[in-house]
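S.K.: What follows is a group of structures, each given as structure tokens.
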Structure I
Amino acid sequence: MRNLTKKQRDLMWQAIVTLSTLFILGVYLTPMGYGVVNSLKSKQQVSDSTAPILPSETVAFEYEGKSYDVYEVPTADGQTMEWALVVKRRDNSQFTDPKTPKRA
């Protein structure tokens, strides 16, 4: 700090005070931002602990009069595909491609 001119020291202190003030303001306003984001979510999203932070709609697929949820599923070759969950089981679920649906 001894090699700095008075103008550089003043500028550095202004930057420190400004950044500190912005940090405190951000911490103070975070709960309000959280409340605004949660007010835009549906009741299901608010109560679901695995829901994304920002409000979003779930993608559904209609097939033979029933609605199925669409998920991003990893494939054997390392890619992810959007597939509809047709049969939901703990040990062996069945998916179908919404673009070319066929019942398993």
Structure II
Amino acid sequence: MLDEHEFRRHCDEALDDLFKALNHATGSHDFDPDMVSGALQIAFDDPPGKFVVSPQTPVRQVWVSAHSRSFKLDWSPEKQAFVLADTGETLKQMIAGAIAKHLGEPVEL
């Protein structure tokens, strides 16, 4: 398990990278990413909705709330990314898929 310092470093880098990718994608897609109190929020107007990506330091995971579900991602040293165990998707891949499902159109991050 990562120590707290390593987790925070990896988490900060992952959220910053995701935030930049989301901001770039807003030129082609209708959503609004925002960092609020250490969590990344993605708001949608049409159809309405909100996803939240938040670090959970005590358990060393990144949690994603999307589509009325909670997803828990663990750090993968092999992929150098937070990964969803069920699918093997990285955080960025998982969020791109969730946004695509919500908007009904392909999204690349």
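S.K.: Going by relative contact order in percent (Cα under 8 Å, 6 or more apart), which of structures I, II comes out largest?
M.R.: II
S.K.: Name the one structure among I, II that helix-only ellipticity at 222 nm (-39500 (n - 2.57) for each DSSP H run of 4 or more, over all residues; to 500) of -11000 was derived from.
M.R.: Label of the source structure: II.
S.K.: Suppose you compute percent of Cα pairs over 21 Å apart for every structure in I, II: which one lands on 63?
M.R.: Label of the originating structure: I.
S.K.: Tell me which of I, II gives 1.00 when you compute FRET efficiency 1/(1 + (r/R0)^6) of positions 19 and 59 (r between Cβ atoms, R0 = 41 Å, to 0.05).
M.R.: It traces back to II.
S.K.: One of I, II was used to compute distance in nm of label points 7 Å out along Cα→Cβ at positions 11 and 67, and the answer was 2.5. Which one was it?
M.R.: II
Read-outs throughout are calculated quantities, based only on the coordinates presented, and are distinct from any laboratory measurement. Everything quoted here is computed from the prediction, not taken from an experiment. Cβ atoms are built from the backbone, for glycine too; each structure is taken alone.
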